[in-house]
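Every number here is computed from the coordinates shown, using simple stated rules; none is lab data. From a predicted model like this one, the values you see are computed outputs, not experimental measurements. Cβ atoms are built from the backbone, for glycine too; each structure is taken alone.
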Structure 1
Amino acid sequence: MADTDFGASALLLCAHGRGGAAEDHHVPETLARALRRTGRFARVEACYLRGSPRLADVLAGVTEERIFLVPLLMAEGHTSQVLLPGALAEAGERGGQVTVTPPLGADPSLAALIVREALARCREYGWEPGEATVVIAAHGTTRHAGSARSAEDAAGRVTASGRFRRAVAAFLEQEPFVEAVLRDIRPAPCVVAGFFLDHGGHSADDIPRLIAAAHPDAAYGGALGADPGLADIILEMVTRAAAKAGPP
């Protein structure tokens with residue numbers, strides 16, 4: 001973990017949210033608690049674009065001079081490029097003072113977490129990793145051309161690790177679809193990594209259902225947001241953003 005001390009700075013972890021359901025808050029709040037324990041920031045808060053507490057409301061209560069915001073989003077898309085800037089604009093002058101990092105899902109370090117999890121699943125199932133395909137299952141959407149890029153980039157990095165037969169990105173709402181990719185791999189060993197922040201509907205219901213239908217012998221590691229290594233990655237992201245932005 002980076003050893004930068006951000007002193008009097010505030011860190012906001014901003015997730016999409018879906019109306020404030022408890023499962024939408026679990027990962028952001030867990031990450032906020034982990035980052036508070038580092039003592040590197042004067043304040044660490046979780047907030048949401050949809051649901052409570054809203055980003056604008058949290059910003060209104062921040063008194064620290066320097067504010068960093070990490071979007072807890074898994075892709076560069078409509079949410080990061082339209083909804084988030086809109087929410088910051090709603091916060092007025094204070095929103096314009098925020099240093100925003102790229103979305104969490106775009107960080108190259110996520111690939112290492114996927115490799116570690118996939119190796120663990122191979123050990124559990126008794127597979128040789130070099131014979132296994134890693135499927136990075138993501139949401140995707142045809143409404144934004146860049147929505148698939150972060151999952152595809154992660155798949156490229158996992159393949160480049162040389163530990164597995166290959167890695168491929170697959171999606172719920174755009175091609176290549178998860179079910180079709182799994183059918184193509186069956187019956188060969190397959191590890192599915194959920195490229196999702198939380199273990200909500202997509203991760204807990206949709207992906208297991210598709211695995212059961214298309215490749216019931218595949219191993220599923222769950223949502224990436226459950227990995228405790230995310231807190232370290234977020235701290236590194238803020239360190240890079242602070243260096244790029246320069247002194248306050």
Structure 2
Amino acid sequence: MFDLTGKVALVTGAGRGIGAGIAKALANQGAKVAVNDYFEDRAIYTAAEINDIGGQAIAAAYDATDKEATEAAITNMENSFGSVDILVNNVGVLAQGMVPVHFLETSDEHRDALVDLNFYGMLHSTRRVLEAMREKKWGRIIWISSQAVEGHAGSTIYGAMKGAGEAFMRSLCQEVAADGITANSISLGLINTVPEEWRKGAEKNYITGRIGTPEDAAAAAVYLASKEASWVLGHTLVVSG
């Protein structure tokens with residue numbers, strides 16, 4: 001089950017943390033993986049880790065908020081691996097410097113940057129890969145969302161964009177399901193890649209007694225990327241402990 005041999009995956013924001021965990025898990029199931037990150041050294045590092053354990057990966061360093069850069073990078077990726085079968089829209093950040101900021105204290109520039117990174121980055125990548133998926137009659141679009149959609153002070157814009165992504169997936173799946181393409185979201189609770197100060201004492205808020213790991217997110221992504229999830233459409237899979 002969950003065999004991804006022969007599939008090509010693109011994971012955005014995969015140079016470290018959750019994205020790196022997802023990229024590695026997809027590669028472990030047989031997919032060829034393009035590792036995107038804004039920072040080239042991070043993308044190269046994660047791709048090398050995958051290749052070192054027998055997987056197939058390439059680094060794809062580009063700014064996911066830049067439509068032209070996204071299109072050019074995916075074209076280069078297609079020349080190496082073929083067209084994308086699995087797109088995991090993982091790139092995103094709570095706030096500049098990962099510090100929660102209340103809405104009234106958010107500058108216009110910071111607001112626009114959050115919207116671009118946490119929503120438009122997904123739109124650029126999704127639009128670019130859909131035509132090839134339609135031609136092949138197979139595709140998986142996955143949106144990494146957050147429990148911030150339920151409402152948390154300091155994550156006003158971030159939570160709104162994550163919620164917008166979930167809504168986008170619910171509508172998109174109805175437009176592309178007939179072409180063998182699914183679109184789903186994974187809503188994550190607190191993951192241990194966040195700053196240390198966020199983790200202190202957080203375990204007590206979880207009935208599991210722990211916060212999440214990139215591997216928790218990765219297992220959900222592998223399932224939604226697989227043929228076994230072909231009848232899962234527009235769903236938000238909550239992985240929150």
Structure 3
Amino acid sequence: MASGWILALDTATRATAVALSGPDGELLQARDDQPRGGRPQHVSKLLELCADVLDRAGRGFEQVDCVAVGTGPGTFTGLRIGVATARGLARAAGVPLVGVSTLHSLALNGVDAVASQDRDAILAVLDARRGEAFVGAWPRDGLGALTPPLLEPAALGPEALAAGLGQAALAPLAIGEGAVEFREVLELSGAFVPDDDSGLHRVTAVNHCRIARELEPGDPGRVQPEYLRLPDAELARRAAGKP
């Protein structure tokens with residue numbers, strides 16, 4: 001299990017999210033949220049936000065005991081930046097790295113809300129673009145780091161998403177920027193989607209820290225992004241018939 005001071009980061013969406021969690025409950029976070037349609041600022045903001053939380057804690061990079069990174073799914077470029085940065089920080093500090101599912105971390109946002117809405121599961125939904133969403137569902141109770149999902153993370157279009165919810169007989173709380181984008185199909189399928197401006201929809205690295213404390217850290221080189229589908233450039237190349 002990861003212990004000590006954990007520095008966590010996520011670049012799976014257009015937001016850049018960082019958090020620092022201490023062994024005695026200390027918790028600091030920093031983030032950069034770009035507006036809808038705005039370009040992510042991962043390259044310029046990520047290390048700046050990491051330095052910010054460490055400065056506020058009075059610690060240096062070399063005093064981190066573990067690094068955690070959101071492995072996606074998410075944008076191809078964003079995930080590459082986040083995982084590569086996390087690997088570099090972990091290796092420079094000589095500490096292990098933990099890969100955290102961004103969807104699972106997002107689902108943790110709904111732990112309190114799912115009970116108040118009397119829903120049986122939390123559906124985490126990220127906008128995958130091209131008319132698809134990255135989705136994964138976890139049960140209402142026992143949403144720990146090792147809790148198996150009710151719906152395995154996947155990239156789905158509207159019809160497949162509705163069919164998946166129907167087959168699983170779920171009436172979930174649906175959260176995430178993808179839940180806002182797919183609100184109509186989700187609500188028609190029986191899901192409850194909070195207001196568009198709800199904080200439940202934002203990926204936060206705070207949850208990465210919580211999950212990382214339940215997982216076994218390891219070699220930074222073994223942590224890989226979870227793309228769930230080929231990048232746009234590769235799909236375009238194949239569509240053009242190029243080898």
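Out of 1, 2, 3, which structure matches 5.1 when distance in nm of label points 7 Å out along Cα→Cβ at positions 63 and 167 is calculated? Attributed to the structure labelled 3.
Given a value of 39, 26, 26 for Cα extents along the principal axes in Å, for residues 111-206 alone, calculated from one of 1, 2, 3, which structure does it belong to? It was calculated from structure 1.
For the read-out distance in nm of label points 7 Å out along Cα→Cβ at positions 71 and 223, a value of 3.7 was computed from one structure; give its label from 1, 2, 3. All intermediate terms of the calculation are to be shown ahead of the outcome.
Values: 1: 1.9; 2: 3.7; 3: 1.0.
Corresponding structure: 2.
Quick check on the output: 47, 20, 16 is Cα extents along the principal axes in Å, for residues 79-142 alone, derived from one of 1, 2, 3. Which one produced it? Corresponding structure: 2.
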